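Next up, some structures in structure tokens.
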Structure 1
Amino acid sequence: MRYLFRGVSADLDSQLKGKLKPKQHGTFAYEFTADTTEITCDNDRITMAPSEVNAVHRHQLSQKGYPTSGISTSPIFEVAKQYAKGKAGNLTGYVYKIDRELLESLGVKEFIVADLVANPAVPEDEEVVLVCGGELPANIVIEKIMV
């Protein structure tokens with residue numbers, strides 16, 4: 001699918017001044033340790049050394065919102081709309097429509113969660129994590145839709 005969608009509440013959109021910013025900046029890598037209780041060993045791609053695959057696991061882990069330099073998106077508009085409107089469905093929000101064909105040329109990497117995680121936290125979201133080490137370039141967003 002050519003487009004990805006990111007849903008945010010109007011409050012978060014205002015707080016971030018309409019920008020797509022991750023919870024933290026920098027390298028998209030994470031190191032799980034031997035004593036961690038956060039993961040199950042159901043995926044042979046998890047390593048003890050820092051890696052992008054580990055960061056994908058950490059990013060979506062149990063939907064706990066662990067900080068990473070990735071930003072969650074979905075190829076499904078209705079999924080993004082649900083996140084924009086909140087759990088009760090009564091918030092005003094925005095859905096950003098992102099053109100995937102622009103990502104690589106602007107230095108944005110995409111990680112398809114289902115390709116890297118054996119048991120995604122919310123498989124029906126078909127989550128794609130976008131990463132560029134910080135704020136996503138504004139010109140990947142081709143439309144901002146109020147929902």
Structure 2
Amino acid sequence: MFSEIESVGLIIPKSHLFEITFALDGSILCDGSTTAGPSFQNAVLGHQLNSNKFLTSGISTTPHFDRSKYYALHFSCYKTGRILVFDTDKLPSDEYEFIHVSGWVQQPKEIADSEVILKRKDNESIPLKHVTTVLNIRTS
């Protein structure tokens with residue numbers, strides 16, 4: 001997957017929206033953590049629950065190297081992986097949003113991640129020029 005990203009010079013989001021409408025199918029609890037209809041709140045919750053099912057324009061990030069490695073190795077299924085490092089202080093604040101999951105979700109799925117969803121305000125792709133370092137990693 002990363003080679004496709006490299007070839008176009010962009011991190012392409014799974015969707016060009018950052019709002020989700022949950023179905024009333026019992027998969028989401030009606031505990032006040034969701035809203036009726038499409039919303040930003042639902043997008044944050046859905047993204048952190050399962051970003052392959054609930055597609056958004058955000059990418060998951062964590063400030064913790066060990067958690068980054070865990071995800072880069074796809075939960076220890078892969079022997080090699082890559083971690084993309086961003087200097088968030090250099091990302092233009094008029095173009096990017098940093099959504100701290102713990103500020104939106106009462107009980108984050110993975111509290112150890114300290115997950116921050118990074119997205120462009122226009123919901124478009126993130127240029128690789130904003131990646132400061134690419135770390136090639138291997139299982140120990």
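Work out the source of 2.7 here, i.e. which of 1, 2 gives that when distance in nm of label points 7 Å out along Cα→Cβ at positions 15 and 127 is computed. It must be structure 2, since only it matches. Here relative contact order in percent (Cα under 8 Å, 6 or more apart) has been calculated and equals 30, so which of 1, 2 was it run on? Only one of 1, 2 returns 30 for relative contact order in percent (Cα under 8 Å, 6 or more apart), namely 2.
Computed from the coordinates by the stated procedures, all read-outs in this text should not be read as laboratory data. Keep in mind the model is a prediction, meaning the values are calculated, not measured. Cβ atoms are built from the backbone, for glycine too; each structure is taken alone.
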